[in-house]
1. If helix-only ellipticity at 222 nm (-39500 (n - 2.57) for each DSSP H run of 4 or more, over all residues; to 500) comes out at -9000 when worked out from the coordinates, which of I, II was used?
2. Where does the value 2.1 come from, among I, II, when distance in nm of label points 7 Å out along Cα→Cβ at positions 32 and 56 is the thing being computed?
3. Of structures I, II, which gives 0.45 when FRET efficiency 1/(1 + (r/R0)^6) of positions 64 and 88 (r between Cβ atoms, R0 = 30 Å, to 0.05) is computed from the coordinates?
4. State the single structure among I, II that was used to calculate relative contact order in percent (Cα under 8 Å, 6 or more apart), giving 36.
5. Using mean count of other Cβ atoms within 10 Å over residues 16-23 for the comparison, can you identify which of I, II gives the largest number?
6. If you work out distance in nm of label points 7 Å out along Cα→Cβ at positions 72 and 96 for I, II, which one comes out largest?
7. Taking 3.2 as the value of distance in nm of label points 7 Å out along Cα→Cβ at positions 8 and 24 derived from one of the structures shown (I, II), identify that structure.
Structure I
Amino acid sequence: MTHPRKSLDSVIHAPVRFSIAAALASVDEADFKTLRDIIEITDSALSKQISLLEQAGYVKVRKAFVGKRARTWLSLTGKGRTALGRHLNALREIAAWDSQAGPGDESDT
């Protein structure tokens, strides 16, 4: 029987990237500044983490101008939503893991 930790997604597992993915999962799109404020990190830290998520194909970055100001919007891709769902399932399995009986077994041993 394989331990569920082997199903964790190493890209999403980092706390800031996990927070970004979770925040984006509940919306179609979020602007950079709003996400930065929700996650409570600096612009540069958010940019770095977004780049890693974008390289993995988990986040889509859209840039446009609003008036004369450049704005950046972020969204979780289908691949990102799937990865987050699998990661959350792995976390649930780890929380329910019984080293004697395996995952999710509620019996007393």
Structure II
Amino acid sequence: MHEYSIAYDLYATARTAAHEHKATKVKKISVDVGKMAMVNPEQVIFLFDTIKEDDPLFRQAVLDCHEVTPETRCPCGYTGSEIYVCPRCGALPELVKGREIVVTNVEIEVGDES
């Protein structure tokens, strides 16, 4: 179940960013998940919610996954979303986008530094 390790990595990444910026609360973690990453975003969200339960910094944190559509290119010049066969020449196109899992934003709250 690689969804668990992904959920944990997302939690750890957000936790590191929160500590670096002296956050008092993590509100939202935005993540781009490529369709070709072979990950079930609903499972990742469920597991993330389980992992964060015991961390007061993440008590109200929400994991927001955005699906990224695959983009490909072929040496013949084709660019588009066909992932298996280039519609122009019949070759296997190169996947240039759509396999990634990337934290794009961590929304935090910081205390007053008076």
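Throughout, read-outs are computed from the coordinates displayed, never taken from laboratory work. This one's a predicted model, so the numbers in the text were calculated from it and none came from an experiment. Cβ atoms are built from the backbone, for glycine too; each structure is taken alone.
1. Details: I: -15500; II: -9000.
The read-out comes from structure II.
2. Numbers: I: 2.1; II: 3.6.
The value was obtained from structure I.
3. Working: I: 0.45; II: 0.25.
Source structure: I.
4. Numbers: I: 33; II: 36.
Computing relative contact order in percent (Cα under 8 Å, 6 or more apart) on every structure in I, II gives 36 only for II.
5. Working: I: 19.8; II: 13.9.
Structure I gives the largest value of mean count of other Cβ atoms within 10 Å over residues 16-23 among I, II.
6. Details: I: 3.8; II: 1.4.
Largest one: structure I.
7. It traces back to II.
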